[in-house]
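Below: a set of structures, written as structure tokens.
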Structure I
Amino acid sequence: MIFERLRELRNNAGITQQTIADILEVKRATYAGWETGKDIMPLRQLNKIANNYKVSLDYVTGLNNDNKKMKSKIGNVIDLNIVSENLKKYCKEKHLTQKDIASTLQTTQSNIHKYETGKCLITTIYAIEFAKQYKCSLDELLGRK
């Protein structure tokens, strides 16, 4: 599914599911659900994974195939204000309304408003779909670059 690279990254690092679960401060079963695609990893945990392996979110989620290592861990914390500002910036550049985005992401305009105003963090699925549909970097959207 979306996170096919989780197992690949873990195996390449030579670590167990328990080890990465400990790093993420979750139970091994929770991590296993993410790695198998049974459950969707929250963006904050996805950010921790990318930081741990020093790769881009775009690579982890399959938005691109560039697995070059980043020089250092970046974007340790996802800042709601940065994400909301970036969402607004992309929408303005592409002349998109909240209604347009809601339709594309198959959600409500109210949800898009919450994401744009920083009331809550955009969900993983919507963030990835936004990046795909509007051809932007998930890393940039979340303020990692």
Structure II
Amino acid sequence: MAIQYLALATMIVLYSLMFIGGYISAAGLGLTCPDWPLCPSGILPTEEYFIEWTHRLVAATTGALVIATMVACLINKNADLKIKVTSSLATVFVITQITLGALVIDLKLHAVLVSIHLGIGILLFAMVLLTTLFAFRISRISIKSKV
């Protein structure tokens, strides 16, 4: 089944996003690109905006993967309620994260919003991790039922 590999890819890309976000925060690069969703240089960044632009590109990719994983979980006939709930919560959290990311930029890194952004990111990772674990469990159960 491809659902476990989709969930695993989502988790890896999400972890990469969190790593890049942590670097941006620690290096004080949070407002290098002061506009949202694009940087002042447009779709393709100049060297000055590259790190923040990369974070936004990986965030968009993560959002698409989280939504694709949720759709795959919802239409999978072997999926139980747990994976449907975790993948749906992950989708809610990723949409919340994107909205918070825009607000963080718009409000010039307001400390409370930055903290909430981090907290929701941890919840998002937890839901994607659980979805991935449940997806591999579905795969193992369907293999056993065929034998």
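Since every read-out is calculated from the coordinates, none of them should be taken as a lab result. Because the structure is a prediction, the values reported are computed rather than measured. Cβ atoms are built from the backbone, for glycine too; each structure is taken alone.
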**OP:** Rank structures I, II by distance in nm of label points 7 Å out along Cα→Cβ at positions 7 and 23 and report only the one at the top, that is, the highest.
**Re:** II
Original post:
Ranked by FRET efficiency 1/(1 + (r/R0)^6) of positions 31 and 135 (r between Cβ atoms, R0 = 41 Å, to 0.05), which of I, II sits at the highest value?
Top reply: I
Subject >> For 15.2, 45 (Rg and Dmax of the Cα atoms in Å, calculated) the corresponding structure among I, II >> reply: I
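Given a value of -16500 for helix-only ellipticity at 222 nm (-39500 (n - 2.57) for each DSSP H run of 4 or more, over all residues; to 500), calculated from one of I, II, which structure does it belong to?
Numbers: I: -16500; II: -27500.
Checking each candidate, the match is I.
Quick check: 33 is what I get for relative contact order in percent (Cα under 8 Å, 6 or more apart), calculated from one of I, II. Which structure matches? Before the final figure, lay out each step's value.
Numbers: I: 23; II: 33.
It must be structure II, since only it matches.
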Original post:
Given structures I, II, which gives the highest value for FRET efficiency 1/(1 + (r/R0)^6) of positions 47 and 79 (r between Cβ atoms, R0 = 30 Å, to 0.05)?
Top reply: I
